[in-house]
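> Next up: some structures, all given as structure tokens.
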Structure I
Amino acid sequence: MFAPAPFLLKNTSVSQVMLQVCIALVPGIAAYAWLVGPAILVQLVIATLTALIAEALMLRLQHKPLAMFLPDGSAIVTAWLIALTFPPLAPWWLVVTGTLFAIVIAKHLYGGLGQNPFNPAMVAFAVCIVSFPALMSQWPSIGLQASLIEQINIILGFSPRIDALSGATPLDAMKTALKLGEGGIDVAQLLANQDIYGNFAGRGWEWVAAGYLLGGLWMWQRKLITWHTPFAFIGAVTLISGALWLYNPAQFANPLFHLFSGGTMLGAFFIATDPVSGCTTPRGKLIFAAGAGLLTYIIRVFGGYPDGVAFAILLMNLCVPVIDLLTQPPIFGMKDKA
């Protein structure tokens, strides 16, 4: 016996979805705080407060009720993604600047939630890394010997920034070493340095990426996201990195290194899956994510930046309208003219 209309499977609100996304980020954040340092928790608080204040001000300017739109959690998710993609010891004003740009410019000046063509968090990252490249490249080494109070003082500017606390990411370190090519060094020799690269992809960072992978799989199991985007993103990175690694293993790292270093897992499950700035059709998701994965690898290996997730996502955001237009399924009862 059939149930009567309407055929609604479940009543899911935006706030419920955003809450579950935040929960899915917790394993990665926990690994981040444990292995890299508790400064990331401070940056999460700074970014969240800034995002909520900016969201409230923009809603007030648009004469929209705060009680209806502010608790939806979209600003919080954007803030968390910004904090997780910025260096944890970055000065507070850098995180505030990126968050304000994301909420005010990339989100509300395009019409607010559901109207922004670009992922706000990736816009914030791209703007800040272009404007403040030195600050955006100062990442702490794993096992940072600094207390929470010392890290807070560095973030707030009460203590001078100590260069010894910061260094290049595994991606940046490998790219720089291979470009210099001193003594005919190759990838295998570089990966033997346990202090930087750990077991296979960056000491400590591989476990942070594993945390994002775990959270992403939980979102897929909860049907918050479909398999198309993360599968195509990870598959594209694996294919191109694997092909070049087989071609020249001395100059190109293996796929495992690229999957568990940088923002690959965060991008595949939490950024490329953005339903607003990404594609909506199943085939469109595959094309969008595969393009983003390929561009990510090309930028991080051959480009001028250590990681390419942000720029890859933004470039593919430009293509979303065309991809969705060309991948729309035929209307029921009509032939597909294509």
Structure II
Amino acid sequence: MTSELALALVPVFFSIGAGYIAGKAKNGAMPLSSINTMLIDYALPFALFLYTSKMQRASLADHLSLIVVLIGVMLVPYVGSLLMSRFVFRSDLAHAAVRAVTIGMPNFASVGLPLLRAVYGPDSDLSVAIAVTTAAVVMSPAALVLLERAQSSAKTADATAAQDGNGLLLKALRNTFVKPVVLAPLAGVVVSLAGWHLPVLLVKSLDIIGSTTAGLALFSTGLVLAAQPFRLDAQAWFGVLLSNVVQPLLAFALVGLLALPRSIAGQAVLLAAIPAGSFGILFGLPYGVKDTSAGTTLVASSVLSAVTLAVAIVVYAHP
């Protein structure tokens, strides 16, 4: 078991560490924005499209319950963080939103693919694709609506901002569904359901860039971690508690309640044990929101996830 844990976790944390060291050594000079654009707009969408397009319709049906689990795993900590930030820590709406999405949206896009492949093999690619797509569809509007509302409230009266709530939701949904990382797996599902087979030349062409996803994503995660401020306080510890403890325990409860097959249940719990992601922080940057607590939570959650991921693998990886 020790050898299997090492094979699953060491390459992941080695790649993140390489990115972290590079980020610190270059003192912020690494082109993080360009690397993230390459990852989120090209490499990851290409990979997700290929994975979902090759899946059998029966496999897609078997994974529908996984979507329910993932939505619960993300929304419960998101709401918990948002309420605590607003009513206990007295944060403004924009900072609370960044913090809530950082906690509620695990780092599926970077850690999910190499980790689940190491534990469950290529059959887990569909679970990762579903996780990334579900996170993008659910959590992107959850972030953008609140950030837009906070920006509108700063410019107009609260009553006017409230009247614009439906417009903000539609805008957030529109912004979400035009993203390649959302469109690509949905297009792959259409191909799979239609029973179409992609031309070999197209598959090989997309795979050249798509195959860079795992390494690029983990290295990018290290760069993001290197750029974050670090100040452990009550808010950061609460975020780590939600991300590293509440989310996997919630997944454990939900897979039992829904009676998921053991292999899919294990993948769901392992996905939930993945540390906090950087999308909340990235969403906040165009709005001028930089949250130290979110950055600290991101770093601490990533480091401590070595424990929670190991526990999830030991509990569920084998019958």
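> State the single structure among I, II that was used to calculate distance in nm of label points 7 Å out along Cα→Cβ at positions 129 and 297, giving 3.1.
II
> Out of I, II, which structure matches 1.3 when distance in nm of label points 7 Å out along Cα→Cβ at positions 121 and 169 is calculated?
Here the read-out was taken from I.
> For volume of the Cα convex hull per residue in Å³, the calculated result is 166, so let me know which of I, II that is.
Answer for the origin of the read-out: I.
> Another one. Have a look at I, II and say which one yields -24000 for helix-only ellipticity at 222 nm (-39500 (n - 2.57) for each DSSP H run of 4 or more, over all residues; to 500), as calculated.
Label of the originating structure: II.
> Tell me which structure, out of I, II, gives 2.8 once distance in nm of label points 7 Å out along Cα→Cβ at positions 137 and 281 is calculated.
Only one of I, II returns 2.8 for distance in nm of label points 7 Å out along Cα→Cβ at positions 137 and 281, namely II.
> Of the structures labelled I, II, which one yields 57, 45, 28 when Cα extents along the principal axes in Å, for residues 25-216 alone is computed from its coordinates?
Of the structures listed, the value fits II.
> Which of the displayed structures (I, II) returns the greatest value of relative contact order in percent (Cα under 8 Å, 6 or more apart) on calculation?
II
> May I pose another question? Among the shown structures I, II, from which was the value 21.0 of mean count of other Cβ atoms within 10 Å over residues 41-48 calculated?
Working through the options, I get structure I.
> With distance in nm of label points 7 Å out along Cα→Cβ at positions 49 and 201 computed per structure, which member of I, II shows the largest figure?
Ranking I, II on distance in nm of label points 7 Å out along Cα→Cβ at positions 49 and 201, first place is I.
Each reported figure results from applying straightforward, stated rules to the coordinates on display, with no laboratory input. Keep in mind it's a predicted model, so treat the numbers as computed, not measured. Cβ atoms are built from the backbone, for glycine too; each structure is taken alone.
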